[in-house]
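Scrolling down, you'll hit the structures one after another.
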Structure 1
Amino acid sequence: MANPCTVVVTLEPLPGCADEVQTVVARELEEIRGAAGCEAYELYRAVDDTVWLIERWSSREDWQAHFDQPAIARLKRDLTPLLAAAATRREMYSPR
């Protein structure tokens, strides 16, 4: 059995762009959640306007495969001009 993969993505919006970042991500959630192996894909906004995605995938392979989805291409295209820095990803696995 594959080891489930948890990923935390941090998005740092440019000043005044947090609402738009949240909107851009929210419109892609349904498609992303429908990807093979997606167990959870949740959007959060911190009090400092940082936007967080907390993802859980059945395996690392499923997580990697979701990067080929059209939704991810649209996110990269639409988020890039709204972010102060590149998105950061933390890939984690529970010890067995």
Structure 2
Amino acid sequence: MGLVVVTECLAAPGWEDRLRTALEALIEPSLEAPGCLAYQPYADPNRPARMVVVEEWEDEGALARHRDGAPYRHACDVLDLVLARPVTARRLVPARSGS
């Protein structure tokens, strides 16, 4: 079963560009990770400090392996420095019709 993760980030004042850079730096390693189906950061055009990342993974195991990797851990270190508040992440699975 597929898994979608939607993560919301809010940069501290003056750290908007660094947030964008950190999230964009994860595009290539995420897409190359086994089990990654999609990874895309989005910026709020009306509020540059706010970004959302939408990821799609084959399963929880693929996501867990990605999060154990060096690129993800490095991004977490950067986010600890640049965020105004902790990220909000939601895990979503496909809705089953008739269930």
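Any read-out appearing in this document is the output of simple, stated calculations on the displayed coordinates, not a laboratory observation. Predicted model, so just to flag it, every value in this text is computed and none were measured. Cβ atoms are built from the backbone, for glycine too; each structure is taken alone.
Numbers below:
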quantity	calculated
Distance in nm of label points 7 Å out along Cα→Cβ at positions 36 and 68 derived as 1.7 - corresponding label from 1, 2	2
Test item: helix-only ellipticity at 222 nm (-39500 (n - 2.57) for each DSSP H run of 4 or more, over all residues; to 500) calculated as -8000, pick one of 1, 2	1
